[in-house]
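Bear in mind that the values in this text are calculations on the coordinates, not laboratory data. Treat the numbers as computed from the prediction; the structure is a model and nothing was measured. Cβ atoms are built from the backbone, for glycine too; each structure is taken alone.
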Structure P
Amino acid sequence: MLDSNSEFTPSTPRLDFALRSQIKEVEKKFARLEILNAAIWELVRDRLNLTGADLDAKILEIDLRDSLEDGVVTAVPLRCPACNRVSSSKGNRCVYCGQEFVGDVFT
């Protein structure tokens, strides 16, 4: 992965090409996720008779889990049950002792 700190990375034609290639790859992955999310939502909506308002309410509920209505999911520190140290919720293991965190697959 390239250093994203442009203050310390001089621009060169090779670097510019590499960055453009990375951006194109991220855009392709994003477009794929968009279509997958649309398909999942339409299947769930149709099978469970949900509405756009139901989806909006769930989005807000999830957004507020970190007490901030900011449109992003923020990592919340977790206390490891094995070593009692604080570790990021973004991983599925304690960064100190390796204890696997059991819980929601998305946290």
Structure Q
Amino acid sequence: MDDYYTKLAKSTKTFLSRWNGANAELWSMQRSHRTLFVVLYRENPTRENLVLSCVDPTWITGPIYWNNCNVEVEIVEVPGTEYLSFIVKDRTAGLDVRCGGFSVREHVKI
């Protein structure tokens, strides 16, 4: 796995560990750049939050809203190609999002 993905995986794991147990919501889907935004928050989603951007999602399954989240992000090889993709999941809630790109940002104004 190349350096960029290794660093992304490490920083994402750090962010997610701080937000473990928060509320989670599939916040919005942007059609023009095909991005699903998943927001983790404790009290008010517009104040303190963690926003996961799932770029070019190919599969989305799970609840729209859930409590006590335990979100993980896995980087996997796309079978039969040299490309990598992302799986954003919460096993307890049944969330499974497959996407071509991924980013994470904390305390985003939404």
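Which structure, out of P, Q, was distance in nm of label points 7 Å out along Cα→Cβ at positions 58 and 98 derived from, given a value of 3.7? Structure of origin is P. Here helix-only ellipticity at 222 nm (-39500 (n - 2.57) for each DSSP H run of 4 or more, over all residues; to 500) was derived from just one of the structures P, Q, and that gives -16000; the source is P. Consider the structures P, Q: one of them gives 27 for relative contact order in percent (Cα under 8 Å, 6 or more apart) as calculated from the coordinates. Say which. Going label by label, the one that fits is Q.
From which structure (P, Q) was percent of Cα pairs over 18 Å apart calculated, if the value obtained is 71? The read-out comes from structure P. As an exercise: distance in nm of label points 7 Å out along Cα→Cβ at positions 26 and 50, calculated from one structure in P, Q, equals 2.8. Which structure is it? Considering all the candidates, the number was obtained from P.
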